[in-house]
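Peer 1: Structures incoming, each one as C-alpha cells.
Any read-out appearing in this document is the output of simple, stated calculations on the displayed coordinates, not a laboratory observation. This is a predicted model, so every value here is computed, not measured. Cβ atoms are built from the backbone, for glycine too; each structure is taken alone.
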Structure I
Amino acid sequence: MPAAQRVIISVVSDLVTDQRVHRTALSLHGKGLNVMLVGRKKHDSAEMDGRPYAARRFRLWAEKGPLFYAFFNIRLFFYLLFSRADILVTNDLDTLLPNFLISKIKGCKLYYDSHEYFTEVPELVSRPRVRAIWLRIEKWIFPKLKNVFTVNDSIASIYREKYNVDVKVVRNLPIRRHDSSPALKREDFNLPTDKTIFLFQGAGINIDRGAEEAIEAVALLDRAALLFIGGGDVIEELKKKVADKNLSGKIFFLPRQPMDQLHRYSKLADIGLTLDKDTNLNYRYSLPNKLFDYIQAGLPVLASNLPEVAKIVEEYAIGHITPSHEPHILAEQMDSMMNNRQQLDSWRENLKLAAAELCWEREERKLLEIFRL
C-alpha cells in the first residue's frame with residue numbers, strides 16, 4: 001500500500017486561532033493525506049489544542065517587522081528544503097517565496113491560498129518601500145502559479161485580471177456547530193444581564209476596523225453594552241480609551257478564544273458588529289471570518305457597506321447595513337435594531353437558513369475539487 005502523500009501547509013500566524021488553515025488541514029487530513037502545519041510561536045502564544053494533524057511552530061527572536069519576515073522566510077526555506085513533501089500549501093504572500101523556490105528545487109506541487117488582497121493592506125499602503133518589495137515578489141511569482149484560490153469573488157477577479165491566472169474561490173466559512181455544552185452565562189464574565197450586548201470579535205482588531213467608533217456609539221446608548229473578543233494592534237488603545245472615558249461598565253474585553261470554543265463566547269452577545277472601513281482595497285473587498293461566526297452563533301449583524309459583506313447580509317436578510325461610521329449614526333442604527341423586536345425575530349429566523357448553507361461542510365467541496373481529492 002503506497003504511503004500517504006505528505007502535505008506541508010505554511011503560514012505566518014501562530015496557528016492557535018487561524019481558522020482557515022485549520023479547516024484546510026482538517027479537510028486534507030480527512031482525505032488521508034499526511035499533513036504538517038507550520039507557523040510561528042511568539043512569547044505570548046497560547047498552547048495549541050489537540051489536533052489530528054501534525055504541527056510545527058518556529059520560535060524566532062524577532063517577532064515583528066522586517067527582521068521577523070526575513071528570518072521566518074529563511075527558516076521556512078531550510079525547513080522545507082530538508083523535509084519530505086509531495087504537496088506545498090502556502091498561505092498569503094509572506095510565505096510564498098520559500099514555497100515557490102522549494103517547489104522548483106524539489107518538484108513539489110504548489111498551492112497558493114491568498115487570504116486577502118495582501119499588497120493593499122493598510123500596513124503596507126502606508127509604507128511604500130516595503131510594499132514595493134512584496135509587489136516585486138508577487139509580480140515575479142504569481143503569473144507562474146497553477147493552483148490558486150482566495151476568499152471571495154472580488155479578490156479573485158482582481159488577481160485574474162492582473163495576472164491572467166485562474167483563481168478559484170473558497171470562502172472563510174466556519175464548521176457547523178452542534179454544541180451540546182451548557183451555554184455560558186453573562187454573570188460568569190461580569191457582563192450586564194439587563195443590556196443588549198453588541199459583539200466585536202476578531203484576531204485582527206486593527207486600525208480602520210471601526211472599533212473606536214463602536215465604543216463611541218455604545219457610549220451614547222443607555223441600554224447597550226459592547227463586548228470585544230480577540231486581539232489586534234489597537235486593543236490596548238481601546239482599553240485606554242474605555243478607561244479614560246469611564247466606560248468600564250459598558251465596554252468589556254475578553255482575550256482570543258480557542259477556535260472550538262469561540263462560538264460559545266459569541267453567544268454571550270445579542271448582535272454582531274463588522275465595521276471595517278473602506279479605506280483601502282483590502283478592507284473594501286474583505287469577507288471577514290467574524291461575519292460567518294456571527295451567523296453560526298445566531299447573531300443579527302450590523303455591518304459596514306462593503307460589497308462582499310453587504311451581499312451576504314442582504315441576500316440572507318440577517319441584519320442591517322450602516323451608511324456611515326459616524327458614532328451618532330451608528331448609535332441610531334444600534335438603537336433601531338435592539339428596539340425592533342419583530343425585526344430581530346425575523347433576522348434570527350433567517351439566520352437558521354444562513355447557518356445551514358454558509359458552513360464549511362458545504363464549502364469544503366470546493367477545496368477538495370482544487371486538490372482533486
Structure II
Amino acid sequence: MSRKVVHVVGTGTIGEPLIGLLCDFKEDLGLDEVTFHKNTPLTTDRSKVRSLISRGARLSTHEDKFDGFNAIGLKPELHTEEAIDRASVVIDCTPTGFGHENKHKYYENYLHNTTGFIAQGSEFGFGKMYARGINDSALNHEEDRFIQVVSCNTHNLSTIVKNLALADGEDNLVEGRFTLIRRSNDVSQSSKFVPSPQVGSHKDNDYGTHHARDAALLFNTLDLKLNLFSSAMIVNSQYMHILHFHLKLKEPTTIQKVIARLDSNDLIATTDKVHANEVFSFGRDHGHFGRILNQAVVSIPSLNIRNGTEITGFCFTPQDGNSLFSSIAVTEWLLYPHSYENKIQCLAPFFFDEV
C-alpha cells in the first residue's frame with residue numbers, strides 16, 4: 001500500500017492552520033507524512049515554521065533558497081519538485097493567482113503519481129469547485145484531479161441557500177440576495193487594513209461579486225441554475241466576516257421551520273449572540289487553535305420572515321474554518337474514497353450546534 005503524503009504549499013492564513021490540523025490528526029486521517037513549502041526565508045516567520053516542524057511537518061523550499069533558510073536556523077529537507085513528486089495530494093494555499101501559475105509550472109507535470117491537487121478561495125478555473133456538504137455528490141474519481149475549494153464566504157452563502165431554499169432536494173428558491181460585510185484583514189496580518197468602511201463594486205453583471213457567482217457555479221455541478229446576486233463591502237475590523245441574506249422562496253415558511261432547518265444541519269451553528277467579537281471569542285476559546293469548522297453561524301435574533309416567503313437574517317463566517325474543513329474532506333476523499341466519511345469524524349469536536 002502506497003504511503004499517504006499530503007503536501008501544503010504556503011504558510012499563510014489558510015496554509016498555517018491547515019498544516020497544523022493535518023499534523024495533529026495525522027494518525028486519525030490515515031496520513032503517513034505532512035510536508036509543506038515555504039517560499040521565502042524570513043526571521044519574522046521563523047517561529048511559526050519551527051512550530052510546524054515540531055508538530056511533525058517537513059519543510060521544503062526551492063533548491064536555491066536552502067542556504068537562506070539554513071542561515072536563519074531552519075533546515076529544509078526537500079526541494080520544491082521533490083516534495084510535489086512524492087506527495088499523494090498537494091494543497092495549494094498561495095495568494096490568488098499563484099495557484100494557476102503553480103498548476104502550469106509544476107502540478108500538470110506530476111499527474112502520473114499524485115492523486116489530486118487542491119487550490120483555495122478565488123483560484124477560479126483551477127478545477128471543479130467544491131464545498132463540503134454542498135456538492136460532494138458531484139465529485140468524480142475518474143475526472144476530478146484538480147479541485148478548487150471555494151472561499152469561506154462562498155461556503156457560508158451556499159450553505160444558507162442549500163439549507164433554507166433547497167430542502168429535501170427541492171428547488172424552492174425564487175432569488176437570493178446577499179451582502180458580504182467583510183472584515184478588513186485577518187488578525188495575523190498587518191497590511192491591507194482599511195481605516196473606514198469601504199464599499200465594493202459589482203464586477204459581474206449577472207451575479208454582482210464573485211461570491212454569488214462562485215456559489216451559482218458550485219450549484220451548477222449539481223445541475224441547478226439559481227438566481228443569486230451578491231454585494232460586498234469591507235469594514236475596519238479584524239473579527240469576522242458577516243453575511244446578510246435575503247431569500248425569496250416559492251413556498252411559504254415560518255420562523256419555527258427556519259430555525260428547525262438550521263438546527264438539523266450539523267454544519268451550521270446557531271447563536272443568540274449579535275456581536276462579532278463574542279462569536280470570534282468563542283472560536284478562540286473552543287476551536288482548534290482559534291478556529292471552529294462550521295460552515296456558518298446564524299444569529300437567531302436577526303431572523304425575520306416577510307410575507308411568508310422571504311427570509312432575512314445575518315450569519316457569521318467562522319474565519320477560514322469552513323475552507324479548512326472542506327480542504328481536509330476532499331483530501332480524504334482523494335485518498336480514501338470508500339472510508340473518508342469515517343476518517344473526517346475525528347474533527348467533529350470542532351463543530352458546534354450552538355455558539
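Peer 1: Upon calculation of helix-only ellipticity at 222 nm (-39500 (n - 2.57) for each DSSP H run of 4 or more, over all residues; to 500) from the atomic coordinates, which of the structures I, II produces -8500?
Peer 2: On the way: I: -12500; II: -8500.
The structure behind it is II.
Peer 1: Same structure again: Using volume of the Cα convex hull per residue in Å³ as the calculated read-out, with 146 as its value, let me know the right label among I, II.
Peer 2: Working: I: 146; II: 136.
It must be structure I, since only it matches.
Peer 1: Rank structures I, II by FRET efficiency 1/(1 + (r/R0)^6) of positions 76 and 236 (r between Cβ atoms, R0 = 41 Å, to 0.05) and report only the one at the top, that is, the highest. Spell out each step's value before the answer.
Peer 2: Numbers: I: 0.90; II: 0.60.
The maximum falls on structure I.
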